1. To test your reading of the models, identify which of I, II gives -17000 for helix-only ellipticity at 222 nm (-39500 (n - 2.57) for each DSSP H run of 4 or more, over all residues; to 500) when calculated.
2. So if we calculate FRET efficiency 1/(1 + (r/R0)^6) of positions 91 and 115 (r between Cβ atoms, R0 = 30 Å, to 0.05) for every structure here (I, II), which label has the highest result?
3. Identify the structure, out of I, II, from whose coordinates semi-axes √(5λ) of the Cα gyration tensor in Å was calculated to give 42, 19, 16.
4. For distance in nm of label points 7 Å out along Cα→Cβ at positions 51 and 187, which of the structures I, II scores highest?
5. Between structures I, II, where is relative contact order in percent (Cα under 8 Å, 6 or more apart) highest?
Structure I
Amino acid sequence: MLKCEFIFDFGSPNSYLAWKVLPELEGRVGVTFDYTPVLLGGIFKATGNASPVVAFAGIKNKLDYEMLEMRRFISKYKLSKFTMNPHFPVNTLALMRGAIVAQQNNFLPAYMEAVMHHMWEAPKKMDDPEIIIAALDDSGLDGAHIAAQTQDASVKAMLVANTENAVKRGVFGVPSFFVGEELFFGKDKMGNAEETILSTRD
């Protein structure tokens, strides 16, 4: 069976945008993607990469164009709930460890809904421990319990392992997608990922 994977970090607005449209893709191709939480800062450190805000800061018009493409994507898929987080960039270490906790305890979809909402729809300073707990509580999750579990050594190790493994497989940023061992980077390459999935059935 073809394995498809979505590599993400909550701190990436493009991860949010890709996550919002991924269910439509899954419905068209009849494949469910596995979700792999990683730490984008760790990927940047390992690969020498940087966020577009940093990488393109000295290139005239480049950041303006990146924002134009984002607006086009938002308009195409009618993602009107998206709001740029005023605290961006946000340190997502605690949130990504929380994703590991949620995945290990079978409530990752609910955790994704909660964190994406509080990061990119009703944005808050989601690297403040108290704000994280309150936001999760507000979404019907046990914020304090999740926060406590993020301190478990096995949770920390799993996030490190996910991040290191992604880099070994060629990942340098998020959102990234794997179709089998084929890597696709960025929300704008989701169509290519879909084509590759369909081509395996020819």
Structure II
Amino acid sequence: MSDTVAGGGEGAGGRARRRRRDPEWTYAALVDALLTLVAESGREPTRKAIAERAGVSERTVFVHFADREALHVAAARRQAERWRAHAEPVPPDWATGRKVMALLAQRARMYEVMTPIRRIGLALEPESPGLREVMAAGDAWFRADLAEAFAPELDRAADAAAPGGLLDALEGASSWAAWDHLRSRRGLGEADALSALGRTLRALLGAPDAAGQD
């Protein structure tokens, strides 16, 4: 069957082959294939599986990525773009209870996107300096986001930035690890996990219970 269409245009098959010859397209397709396969299986896929999902030859993986770590780092950076797409600034001047709800609602969306990839990342992190760097940057982003949203409350706390102080407590209580424990180990649904984390953050910040929020 011809790949041309009436008027001499290029058919779908020809366009697909042309895209696969574009290095940027192929690079992105391989990274997205890795992330999709991890999300589906919860395991690190083989290079053969990645290539098949991307629609390219296995040799192409080696052309675009010098080694396994290079592929992992590229995937981690792409994953960070995905979860950060859910980020919206929480105005520091909102009431504390309202800020807790807004921040945790977006964290829930981020964490659900992150979970299968982060589990693999944590297993690979000890042997991958590049992956550690990307994951550390993500952790720093979450801490800075907390510090900005709750700046007024932190300003009133004498031990806010001290080790073990309020900022550390808020970070631990709103972390992916806390979310994953409630979702995976305790088996809570998203709404109940949000309720549990919200209760903890409000207690740390001296905000009223959900029923008594402003």
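1. I
2. I
3. II
4. Values: I: 1.5; II: 4.3.
Once distance in nm of label points 7 Å out along Cα→Cβ at positions 51 and 187 is worked out for each structure, II has the highest.
5. Values: I: 33; II: 18.
Going through I, II one by one, relative contact order in percent (Cα under 8 Å, 6 or more apart) is largest in I.
Since every read-out is calculated from the coordinates, none of them should be taken as a lab result. Treat the numbers as computed from the prediction; the structure is a model and nothing was measured. Cβ atoms are built from the backbone, for glycine too; each structure is taken alone.
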